[in-house]
Structure P
């Protein structure tokens, strides 16, 4: 497993090793023991899987607040997406900054999004499937969002995005009172 640091401390790009032959490939997408050896000690309790039919579908920017905040490990099962994490920890020297990476079924990369970061993505291929692991269960009363176009993210497309009602009415980052505090 290759582990890459990003410009946002704690946000990591993980690339599992693939073993391929004429049939396809095999990859170990998560191994708790190997991750602990790499300094990543997380216990996941829920896996989520979503399908976005249209190119240009944006989901996010989402978070789950304490006491049910979640670390997420995101990968693409089919298609391609541009995945983003935004720091929303009050007092953080990187507050409001973002990092993005292309995740695809072909490249096998994964993005680790820690608690205290918004998460979102835009699909780059039709029928894109996103699979992600979470360290806490979904809690509707802790569910939140920030408007997708309020953080200066270069999403890499020029058309009108496909959005949910929730994402359409989410507050802008400038109007958002984050429930997270940087503990640097």
Structure Q
């Protein structure tokens, strides 16, 4: 028997999906404020371009490819769940988790190198924004991977397959945030 929260709907949208959209809306406010502050500060401080030239564009591009690929595997997991193939959904969710792990590993090497070069969170305002935005995004990547791991085992057991779509919605949001962060922090020099 399913809990009532997953089956009832006053809006015509399943409660779980509505909850995920509310979560994403609140996250948009958080990242929107952070990125808006960054853009406004950058417009007033042309020296940000010089600081941004020290970011590792190759690492950022690799992570962009990794996240976009992981979005594809999240879509494939959702498709498998719609087909009631929990085992296949499990497999694709773990490919997505592998993408999340790859992202975090690349980011760790990138940050290690930057910190060794003296580009720390206290170096200047650009690096403060950089570490805050990229770090907050990284925490969302880790949270998404943890949620996918939990959902994957339920999917493998053929239970709560609709959760594959819900975790996929969250993951696409995480990817979308990176699509904004990458050009702002790495390309716009």
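Values quoted throughout were computed directly from the atomic coordinates according to the rules given, and no laboratory measurement underlies them. All figures in this text were calculated on a predicted structure; none of them were measured in a lab. Cβ atoms are built from the backbone, for glycine too; each structure is taken alone.
Consider the structures P, Q: one of them gives 16.0, 53 for Rg and Dmax of the Cα atoms in Å as calculated from the coordinates. Say which.
Working: P: 16.0, 53; Q: 18.5, 60.
Corresponding structure: P.
From which structure (P, Q) was helix-only ellipticity at 222 nm (-39500 (n - 2.57) for each DSSP H run of 4 or more, over all residues; to 500) calculated, if the value obtained is -1000?
Values: P: -1000; Q: -27500.
Among P, Q, the structure yielding -1000 for helix-only ellipticity at 222 nm (-39500 (n - 2.57) for each DSSP H run of 4 or more, over all residues; to 500) is P.
Quick check on the output: 0.05 is FRET efficiency 1/(1 + (r/R0)^6) of positions 21 and 149 (r between Cβ atoms, R0 = 25 Å, to 0.05), derived from one of P, Q. Which one produced it?
Numbers: P: 0.05; Q: 0.65.
This figure was derived from P.
For structures P, Q, calculate distance in nm of label points 7 Å out along Cα→Cβ at positions 69 and 85 and state which one comes out highest. Walk me through the numbers before you get to the answer.
Working: P: 1.3; Q: 2.1.
Top value of distance in nm of label points 7 Å out along Cα→Cβ at positions 69 and 85, among P, Q, belongs to structure Q.
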Highest-scoring structure on distance in nm of label points 7 Å out along Cα→Cβ at positions 13 and 45 (candidates P, Q) is Q
